[in-house]
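Just below sit the structures, each encoded as structure tokens.
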Structure I
Amino acid sequence: MLNWSTGPRIYEINTRVWLTQLSQDYRQLIHLDNIPDEVLDELVSYDVDSIWLMGVWQRGVTTRTSALNYIHEYRYALPDITPEDVIGSAYAIHDYVVEPAIGGREALARLRLRLQQRGLRLVLDFVPNHVATDHEAIQLHPEYFVQGTHEQLKRDTTNFFDTYNAKGDSIVIARGRDPYFPGWIDTAQLNVLSPGGRAMALEILLDIASQCDGVRCDMAMLVMNDIFMRSWGWLGLKPPKREYWETIIPKVKARYPEFLFIAEAYWNMEYALQEQGFDYTYDKTMYDRLLKGDVNGLYLHMSADLSYLKRNIRFIENHDEHRAAAAFGPDRSRPAAALICTLPGSVLLHDGQFSGRKVKLPVHISRQPYEEELTPLYEFYMNLLAETRDDIYRTGQWSLFRCYAACDGCEGAGNIVAYGWRKGNDFRIIVLNMAEDWSQALIGLNGWLEDLKGKSWLLYDVLHNYYIEEEGDKIAESGGLRVDVEGNSAHIYRLLAVKPRITRRPNTGRLRHIN
């Protein structure tokens, strides 16, 4: 198993859609065992640390049958959809075995080795809250599930369904759900308070950990005692003293110390999940504030304790959210992408994000529509990711800078987000204009001014390939760096000290400086 770096960059791929697209591109059936080397090499070129193969686990017959009933709802994404394109939800898992149709367990193992040889780690899914309605544990161990009565089923078919146990007796099982919505029609609710249910989850996770380097836990907060009781406490269930994740994560890490746990987390439960053992938790707050263009909210969020910020995983799209090019637009997505990639912590990137795909795909289908690539956006991402591979973003010191009016009558300081990284004499200043209008600001480089004095500096903008020259004494005298930047722009300035050129006067042997 490869060791994880600080603040890993994780690249999410919808596995079934990806393999279908590769099969079309190469005009042959592509599965996990015959992905061309050039495809894996391209992933390496993205300067990411790991690949999350979303949706490798086996979907059952009932999962697909349920999805087929809603095929009309998928036409927004795939207008020419056919029943063959519908495979069922990736999160209504029939069994935690790699889908035979994509190559099976051994093929995944060989792909993992190929990724490791390229320095890439592998992340897979785990769904703690529920399984598909045809999971064999329902018949073998119904006590691992939330059960109801036939009377409850008569009153509420939305949240309960009937099936049979291994003896052929009729039983009623709850559908998976969260506290705020009705049950998901294709799922069965696990009783995460049950010792037997927790033991089964541990066994599954240990097996997953033997096949990959980390796991993304779907809706991880749903199995916390308090939240689970909001959903099912009315049935008289009683929570144990220890939390679900506290009983499971340490046992997995005892066997696989480098194994990474990532929590999909909402409802301000991120810190609690970190306390229960997760290495990283989704930063949905950051996403929402970016989407709104809430600069004050962003500053408030970035003012949190650094140890907390470092354990957030940030994104501007994933399979649950709308595509960034659609939700933000290609222009607004640039400063948003630069922000998530240059803050302390981890980053989640999504297949199709770099090329500007706009269609959000249901997790029930295996094919995507044709969309034209936005070449300038792709080039922006390649420059951004190449820059953020620099070690300064992992081991340097991060500082949040406040922005002030650059002059009397100057406008837009409230549109700009600014912060910096330094490592020894290496400096970066990140300037992001979150509004459409040109904006000016004085960026207060707190703690840096004394170090900049007495030197001339080239501020090289790595994303736009140009530089500006500034005198350190002038920056210090002004109390910061004055910037005037176009709307929806991202700038990463690499500060380069200008060394005075030294020449020799003829016939004297004395040195002079040429400014």
Structure II
Amino acid sequence: MRQVKNTVCDFCLNGCHLGVSFDGYQYRIEYLTDTPPNNGRLCPRGNSANIVIDHPRRLSYPLLDGKEITWARAWETINNWRSQCGPDEIAVVYSRGLTDEELGLVRTFAQELGTQNLACGYLEPDNGFAYRLASVRRAQLNDLASAQVILLVGDVFNKSPVAVKPILEARYVDKNNRLVVIDSIRTKQSGFAHIFLMVNPGTEYLALAGIAGVLDKGLKIDVARCVQGCGVAEESLVDVAKLIANAERGVVGAGTGMGRVYNPVVFSLTAQLVALKANKPFVGFGEAMLPEGNISFRDLVSKITENRIKMIFWFGGLYPLSYPEVMPELSRVPFRVATSIFRFKWNLPGLLLPVPSEFEKESAGESLWEKVLRRRVAEPVSGSLLISEIVQRIVNKSLTGVRVKAEREFKVEELVEMIGTQGDCLASLAMTEKKGEDGYLLVGERRAIGLGEFFDSEDEVIINPIDAKKIGVQGGEMVIVKSRTAEQSFLVKISEVVRRGVVLIGVDAHKNRRLFAVEFDEPGGIAKIPPSRVEIWRS
């Protein structure tokens, strides 16, 4: 009989419980039907979580420029590189895949190296949910289940399958209950909505700001300007404002991803502003929330561009699958050390160190709904070392982690000022039929089953029928999509889920992520990976 070890899925912040068993040959996922919050239900990634444990491409030896070496050679290489760098020439970066304890150890590690160049390399837009608006209440699953009006911004169904059941139960339990969806893509979620506001890509925050301006005229938000930018009638924003404000019980929820928003912090905070002014709780559905470093990622890139960084340590589990970790600026750093749980088809310059996956170590943390304990359900892959072992071996001493909260609090006045300065969406981001005349706007979609390229190659681009006719391409044929950062071939799927002038691709695959550029908002310097202007032609 197989022994089942219970843990919490680590692919996102929903905190779904699952079991993992091992029969002597392979690991299997077991469904814990009596354990909330998911009661046995798992998304496609949760259903396939065991693939991470015994995947044939698990990294079990250090790699130097793509070639296997011993750990002794790895330590020798790191010491040699460090001897050629001063403290100010070394940078330490952390991304997702680390426990709270490991994040603290990495911070202490930077202190031991004597460098202030500690930066967060997790630039996914959902990290914007770490910014919290003062006084906004946190929503719980029972708030969703009992809500009379639910306002969802972005594709929450895709981001949080565990929330779908209470949302749909609330939607159908009473014919007077209402589900409102604001998105730039006509997703499956929008098909359940009583009101669907299809906004111009990246302008969800303008629709939200307009709703907040209707709810509280004292905010002095220019509602007409918001209407102009998001492309939705003012009457629709007024209707939504009345619905969410007049409901005795309601929830505002939001989800986003790469290539969907122009400023993730403003997106998060404007959704929270609507919740605050409607006196409703809020929940932001994301995969991870990481604290800020000593310097911003923008400042790190500036130092790299100025050749002031000679050595970089990058700690995470999925290097180089998160786009920022292979951004071209990194090629300017002579000495690169990174951690990963996988090896890849291409050779990476620098030193790559094998570490255990989240299923092979224990950690305590928080989900969207509760505190969670992730138990070790598998032995670490032979040859891998914990982050704690790596950093302590490099500095040759025991370290105690310094923990920092991920959440950062914002004031309403600060947000209103940011909304007023976000004029770029009005002038250049409104994607209407005219945009097809000077290129197309590429938006991204994080699919529930995606993880790197281990599940789905994501070779498909979705194009509006009018645009397909203009390009002269039919479904199943090939097109070339070219941005200022990359060029990629795709099979065409024709659908009206996107507006004219907008095209959609999956962004779990690294080859697709390359089409989007990392940008930085001024003056705040917030990292963003917005929709990308592209050219398209028939292959």
Structure III
Amino acid sequence: MVIALLTPREMAEADRLATAAGVPELTLMEHAGAAVAAAVVQLNEAPGSVAVVAGSGNNGGDGYVCARLLAGQGFDVHMLTLTGARPKGAGAAAIMASRWSGPVREATAAALAECDVIVDALFGAGLDRPVTGAAAALIDAMNETGKPILAVDLPSGIQGATGCVIGTAVQAVRTVTFFRPKPAHLLLPGRSYCGETSVADIGIPDSVLGQIRPLTSRNDPDLWGAHFPWPRLDGHKYDRGHAAVLSGAMPMTGAARLSARAALRAGAGLVTLLSPRDALTVNAVASLAVMVRAVDGARELGTFLDDPRVNVVTLGPGGGIGRAMRAAVTAALARPCAVVLDADALTSFAEDAGSLFEAVKARGQAAVVMTPHEGEFNRIFKSLDDNPKLLSKLEKARAAAAESGAVIVLKGADTVVAAPDGRAAISDNAPSWLATAGAGDVLTGIVTGLLAQTMPTFEAACAAVWLHGEAGQAIGPGLISEDLSEALPQVYGRLYVRLHNDSKELAGRDSLSGGSRSLD
């Protein structure tokens, strides 16, 4: 199933709707604390000494439940708070604290050092102000123990909606969250503080998602698999689209060739590399199944794209920055084919982004995908730097999609794909060795190849990012960009088996129901 990512506000609404539907708040908290206790047992099977560091809110209430259940299983539990006091009042956290029969002590470095495992129940995903003072000192002390820390919902100090560290943050080896993950579990730097993350079913019915209507998802085949363009037995290459990739001049032809080959590997029926005449020979010699056509300037590009059989064109990889590239992009956007813009095609509009966005929006529903890395993004979306509310990569990508009218692929280890209608997906399968020259050009080519097969724009961008990450994992350390296209056949093979089996055996199954599941 599609894994929705809930902001803290959406998660609070899920809790409210569950309670309104008849699931008591105390029951939700009891289940959450039980899931955390079970995770502690997995970390430390033989009953040992556990420090539970609890705050005064519901996150702390989960911690009190965990402490009670662990004590009942023979663990030596040390209940610690900032002040040495329990929460007061009539709320759920205070009620759970009253059910803890043991002492509550002040959380000190000495108290933490007595324990084998630390449970961080200090702050949850809803933290919205920087951690300072005694709380910051406590988090630092927890980290300095070197003991394994299990975080409740999210490591304290990480903002749930953005993944930002606000002040200082707990470095956990494992995080247990509830019902659905939060954006911070996938966005950096938050993800790097979570360790292994699992999602626990605490009794919130899935039906609440229909009322919340979350717009953010984890990027996974369940999100786009139904739209994936598998070849038909009675089909032929002309059914699978004709992609064009604009090459730069000598000596910058390699990037476009990487994109063109990736488009072909991704399934485009035909791919033509559009080459300046001064680079025609090298492009022709270096290409086999990819066709090569001499094209110089925006007018010749436009003439080529007037052929209705060419249904997607990519501009930017190694294409050069300046007036000629701007003219080529303008010519491409004036045609009905899908357009993929990367690298130099974006940077060429750094001082005139408004005209680019106007040309994109004038196309109506015709597909446009932009695939910037962080530097290119900052050049073309300068206006977003003036908005202090846009703190996270997710929010920036979503705002950029709305401003430009294009689907945005904001690349990185936590690539975000965002559509103008507000939908967004966050990826978490990219290995670190993808950070190598030309890898982004291959990603652009995969997007191109899927669009050639008329896969819907947002889904095509999401699928390309996922396939790119899987190809990187398949190759492993030592990867260079040329390897990525060659890894796609095995990735496609595994994807086919997964989607085929899902459609036969797993249709409608809730992959997060029935207990605690890893995000993987």
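Values quoted throughout were computed directly from the atomic coordinates according to the rules given, and no laboratory measurement underlies them. Keep in mind it's a predicted model, so treat the numbers as computed, not measured. Cβ atoms are built from the backbone, for glycine too; each structure is taken alone.
What the table below lists for this structure:
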| item | result |
| --- | --- |
| Among I, II, III, which structure scores highest (criterion: distance in nm of label points 7 Å out along Cα→Cβ at positions 180 and 340) | II |
| Highest-scoring label, criterion being mean count of other Cβ atoms within 10 Å over residues 36-43, among I, II, III | III |
| Top of I, II, III by distance in nm of label points 7 Å out along Cα→Cβ at positions 20 and 316, largest first | III |
